[in-house]
Structure P
Amino acid sequence: MSDTYDIIIIGGGPGGYNCAIRAGQLGLKVACVETRKTLGGTCLNVGCIPSKALLHSTEMLETAQQDFEGMGLTGEVGFDLKKMMAAKEKTVEGLTSGIEYLFNKNKVEHITGFGKIVDATTVDVDGKTLKTKNIVIATGSEVATLPGVDINETTIVSSTGALELSKVPGKLLVIGGGVIGLELGSVWRRLGSEVTVVEYLDHIMPGMDNEVQKQALRIFKKQKVKFELSRKVTGVTKSKGGLKVATEASAGGKPKDIDADVVLVCIGRRPFTNNLGLDAAGVKTDKRGFIETDHYKTSVPGIWAVGDCTHGPMLAHKAEDEGVAAAELIAGKAGHVNYDVIPGVVYTAPEIASVGKTEEELKEAGIPYKKGKFPFTANSRARANHQTDGFVKILAHAETDEILGGHIIGANAGDLIAELCVAMEFRASSEDVARTCHAHPTITEAVRQAAMDVEGWTMQM
């Protein structure tokens, strides 16, 4: 194939591979440059997918161990960690090979190597020069590190190492009470680890609705996860029995050492934009390394950027939508992403999902609102399934009734939030959802009942 392209995409993660496939569908000549031999980026290889495989396996294990007897089911259930890890890898392999298939189907060239921008029309891949009309930067993000805590991926691990542990840690200390830390902490807790979460703030899951944060904390504590809130880790040293984690109050002082066998660093992620040739090409970044964009266009005509290396939530589905939009714009079509309707999900048990504004954001903005809330304890299917933790909360404009936000903590929250996303995309009112017939008995009825509660006529027990 010729080395002259319509688009060269640097990065084969969710933003990059979706951009490449869409561009191929639109008839453009496309190459996708990726350092890994497999496509899918962090998400498919060492992030979203393998973690969800382990979350599902361990949730099934815990359900069998703790809830089967109450359902009248008998028999002991154990686990084989080696086989569990193999099942995870099989899932990853199937999905990454699926992207290769879609590349071939849509005539996208997959180039393995490190892509570096020379100028707006030239990309260097390990010494080989490629020419193109457009460049899309989709290099994603990498693990943020903590001073005084050196990750070795054996005893002090990032999310990558936490997915590859060969044995269950007796004591796992998680630095960071965000999404990744809570998910991976849940995996190893279910397998037998004593899990302690150290969080700098006085609450977990920053950015989530306050009521959801409080309910989630109560549930996780009930699951025997220990929390050290308003504390920071100042260092990790080896001790006779494992590791000693030094902490102090976030405001300073009040030191406290915590013993651990494995420390998981989950303080967030940072854009992967170093050594890409951005400065030489004139591509502007901010102080944290994020690429500045305007509708995916960078400061250099012909160079675009999508996904985690740009501003906004670091979510695979946000990157996917941006990749598609960028490809469509390059092809001369309309490309658009509605940033007011990007859901976020925490895949713990119960799941936690959110879209749109939180109650705190509406108050701060001075937007008049009304809210409706419905507990899963009052949902017939949830009670039949023994999944009664949590609630659905809907926020709507006090004058127009347009849905402004939705927040769910409960079983299948990640799936339930989709209904509210669709409603918000079409600027529906809470009454629209309340008057839409939902099948009975289903978990989805809780969403309808919350909408009814906004209107003041919920059928709640």
Structure Q
Amino acid sequence: MTDWEALRGLVAGRLRLPGDAGFAERTRAHNERYADVVPSAVVSVASVDDVVEAVCWARAEGVPVVARGGGHSYAGHSVHPGLVLDLQGLDEVRIDAAEGLVTVGGGARTGGIHEVLRKHDLMFPLGNSDDVGIGGLVLGGGVAALSRALGLTCDSLVETDVVLADGSIVTASETENEDLFWACRGGGGGNFGVNVSFTFQARPVVETSTCLLLWDWEHAASVLAVMQEVMRDAPDRFAARIGISRSAGEPGVVSVIGQHLGPASELRALLAPALAVATPHRADIEDRTFWEAVEYLHHSSAGGAFAVRTRTTPVPLAEEGLRTLVAAVDKWPGSGNPDGGGAALFTWGGAINQVPVAETAFPHRDVLFLISLDTSWSVDDPESVVRDNLAWLAGLHQDMGEYAADASYINFTDPDLPDWRGAYYGPNQERLAEVKRKYDPERVFQFPQAI
């Protein structure tokens, strides 16, 4: 029988068992597809020492252990039946303004980091949801609105402190434990240890402009086609998400949401071909301060249960591929979740592709578009609705294989993805396995799709 009281005596933070106040909040899966997964216990750590004690105890007891930062794993990997290490208490943000260095705790979230960065007018690539944890973001690479101009989140990483499976604490950087540092830049969260701090190189903010364009469904194929060409030729300072989506009982919507590190006059000129092909029923193209843009691009969803699959392409999709996307979204089976289903082209390229594929664990350094396919449902929907949605997603993913690569973004984790090692890691998978064997030879950090 597991001696949870022994663990309680080892840590300064709070140990919660099922039924305790706050247990559900600290173990709730972001994706309600995994709402039935109930951990045996959760430790809300108060310090790095708590992480060390908990990892050593779990290893000795044979209890599976997983770290939880923001808890946003698409595949529910932030919760499991063993011990969850809740890192929310490790949320300090320190800035060396003279050097532009930002050091954050392993449990810090985007909203808190932005709050401190704003005081110093500094930026580095971060997500657009306040609750996303920095650990999951950077360890999976981290693609943001700034990434075409400034690279991935992991490309700004200078060093990280990691609690290993044996309880030791090591610093990984370009000069210390270089192989671990390489793996932490795109190898995925939770594989090699518990990252308890990260230091990033930031830079001064610049004035920006943003766009939000919405078209009626009849223009879906033509808008997708022209926006692909716009983004193929666009400067690295402009990034956009080109989306088509439907929700139950509503007509489909075509959208372009983007950020340009330059004036709105330039952005309007860049978007002129899309504005000419069809008149949007909403066209918001405005100058904004960098911090106004952060707030404007803030993302939230209705929640519920969802699934996402991705592919990549180094060139614009063929016309037949675009027609496949539009036809599939038109036939989305429906559900009780207002987030609905759809497809999006996230523009990558730019600075992302200027880093050699072997320089970091993140392998997708030749990509122009990430093709994201998604569906959602309510936990109250009947099983037949869930089955139909997952079948729709799998079918669309398979159909798009004719037009796009079998490569997937690990931060949009897909628990049903076949050949996930190759899809997530490409040519870097063998080296990642070597790093895993070196730093976690007993596979203490184990979860579905762990290296």
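Of structures P, Q, which gives 2.3 when distance in nm of label points 7 Å out along Cα→Cβ at positions 100 and 308 is computed from the coordinates? Only structure P yields this read-out. Could you tell me which structure in P, Q was used to calculate FRET efficiency 1/(1 + (r/R0)^6) of positions 244 and 436 (r between Cβ atoms, R0 = 41 Å, to 0.05) as 0.60? This figure was derived from Q. Consider the structures P, Q: one of them gives 0.50 for FRET efficiency 1/(1 + (r/R0)^6) of positions 60 and 372 (r between Cβ atoms, R0 = 41 Å, to 0.05) as calculated from the coordinates. Say which. Of the structures listed, the value fits Q. Starting from the value -0.67, -1.30: which structure in P, Q was log10 I(q)/I(0) by the Debye sum over Cα atoms at q = 0.09, 0.13 Å⁻¹ calculated from? The correct label is P. A value of 0.15 for FRET efficiency 1/(1 + (r/R0)^6) of positions 124 and 228 (r between Cβ atoms, R0 = 35 Å, to 0.05), calculated from one of P, Q, originates in structure P. Supply the structure label, taken from P, Q, corresponding to Cα Rg over 2.2 N^0.38 Å, for residues 140-211 alone with the calculated value 1.13. Among P, Q, the structure yielding 1.13 for Cα Rg over 2.2 N^0.38 Å, for residues 140-211 alone is P.
Among candidates P, Q, the computation of mean count of other Cβ atoms within 10 Å over residues 76-83 that gave 10.8 used structure P.
Suppose you compute percent of Cα pairs over 32 Å apart, for residues 68-339 alone for every structure in P, Q: which one lands on 31? Computed on structure Q.
Read-outs: derived from the displayed coordinates by stated rules, not from any lab. Fair warning: this is a prediction, and the values are worked out from it, not measured in the lab. Cβ atoms are built from the backbone, for glycine too; each structure is taken alone.
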